[in-house]
1. Looking at structures P, Q, which one was relative contact order in percent (Cα under 8 Å, 6 or more apart) calculated from, given that it came out as 22?
2. Where does the value 19.2 come from, among P, Q, when mean count of other Cβ atoms within 10 Å over residues 174-181 is the thing being computed?
3. Upon calculation of FRET efficiency 1/(1 + (r/R0)^6) of positions 78 and 246 (r between Cβ atoms, R0 = 35 Å, to 0.05) from the atomic coordinates, which of the structures P, Q produces 0.65?
4. To which of P, Q does the computed value -4500 (helix-only ellipticity at 222 nm (-39500 (n - 2.57) for each DSSP H run of 4 or more, over all residues; to 500)) belong?
5. Distance in nm of label points 7 Å out along Cα→Cβ at positions 86 and 294 was computed and gave 3.8; which structure, P, Q, did it come from?
6. Using mean count of other Cβ atoms within 10 Å over residues 118-125 for the comparison, can you identify which of P, Q gives the largest number?
7. Here mean count of other Cβ atoms within 10 Å over residues 110-117 has been calculated and equals 21.5, so which of P, Q was it run on?
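Where a number appears in this text, it was derived from the coordinates with a stated rule and is not lab data. Here the structure is a predicted model, which means the values were calculated and not measured. Cβ atoms are built from the backbone, for glycine too; each structure is taken alone.
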Structure P
């Protein structure tokens, strides 16, 4: 039976709509208007029409962040995906760890991103749940009232190489260089951070679980369901995703089915700064990854 970990009042969340200006070299966003609560933000997440994906100025409903977490485990790398039932879009997808950026963190979205990792990715070791660090910053222990966190050892998040084109909040350039895209169907700006996750040495067999908040009545509730871990690993080969999918339980990789699987829009094709799709089929994404890799493999054979 799922275990309730925490309850929250969604009324405490506030964000701000954005004005986004983009050209071929840079994307800049800044807040505009009054603060919005969660319901008001969702009401604004309606499709916007942008004809040129490289150059535009548009008002958007919100800023969101995603984290492409690369787990380093037993000398292999894995991308971390989580399962989400999206009530506002009526579908179920695998997605990156992600969340909405509150108003007070619009100029520091990395802080929201690492907090989302702490809230959505739970790592259970034999002697307790692992807390994390990003550099010298401790990640929160969001379920400390319900779970026993291990104090002696922590996992570490480290930045990976950033995107080529800069993103600015007003006049401030985001130093971590996240990938940015405007999602036209939901009128939102999304920032995608690349981070690696390293487990402490001698951790023992670990299990991975995803915890997501759901609105139940007028309360946000986070539950842990051991029967449905909902956190998945995609193995990488030479830095590229393969067509395999696993869960990790007590140190053992368990194959997961990809039949009929859909991925969130962060895996869809991006044109300039723009993503137009709501979701993408797993098999179509894998086919696109393989097609993109083929010219590089051919070039490598010629060089040899």
Structure Q
């Protein structure tokens, strides 16, 4: 934000000097949000490349960043992103450790054949260096798809065993895997994990500090609703939160979810983690980016 002109010449001269000094020190030019809302590449697409978008986000008061695709980026790009975040005092949110093959409905972690479980665990091992490079403390995993030929209880037992093994892999490395339940009604038919409550049960079964649940409230609203009571019941196993309104999966205020109330609830819970802005912009271009910022200012003010 620019500093308004004052009546005296000295004040007018001092304002740009102060702004330049703040930028040189890597400080924000706007009031910081009270919670760690995390935009992602594309949230501010008109502002330039990924690093320029990070700088712009910091200037608007955002204190975190997400990048689902980070594990697939070249190492030099990961390092550059980590440096950009560190220089602006921003926290790294999640990236995806084992990207599902969406078009093929794979992996199936509950299948009789254990090959896909082993491949999943290999991806978890490979994510360790990425997490360290990015200073990430939470890493997303998707628990795969259902096998119609295997009883659900058997699949659940196998998913729990797999996640316990995954938790053992990451437990000593300073980060946790967060399992993301996905909706089947709009976006992801056939996935295994479909609700926060189901994620809670798997996390309890895995019984590992390295395994938690990612509460994406867009998916949960579609699949189950009852958001705040669900968060309350499952809170001990929730390791990360994402926002997105429904319908449309855009910024708060464009759909049916009362995010101002959810923010107040999270603040009362003293939630200090990252909140991923896992959604698009309802309006294209710079006007949509300004609306995005205004939407988060509005729910943060509540």
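1. Of the structures listed, the value fits P.
2. P
3. Structure Q accounts for this read-out.
4. Source structure: P.
5. Attributed to the structure labelled Q.
6. Sorting by mean count of other Cβ atoms within 10 Å over residues 118-125 in descending order puts P first.
7. Traced to structure P.
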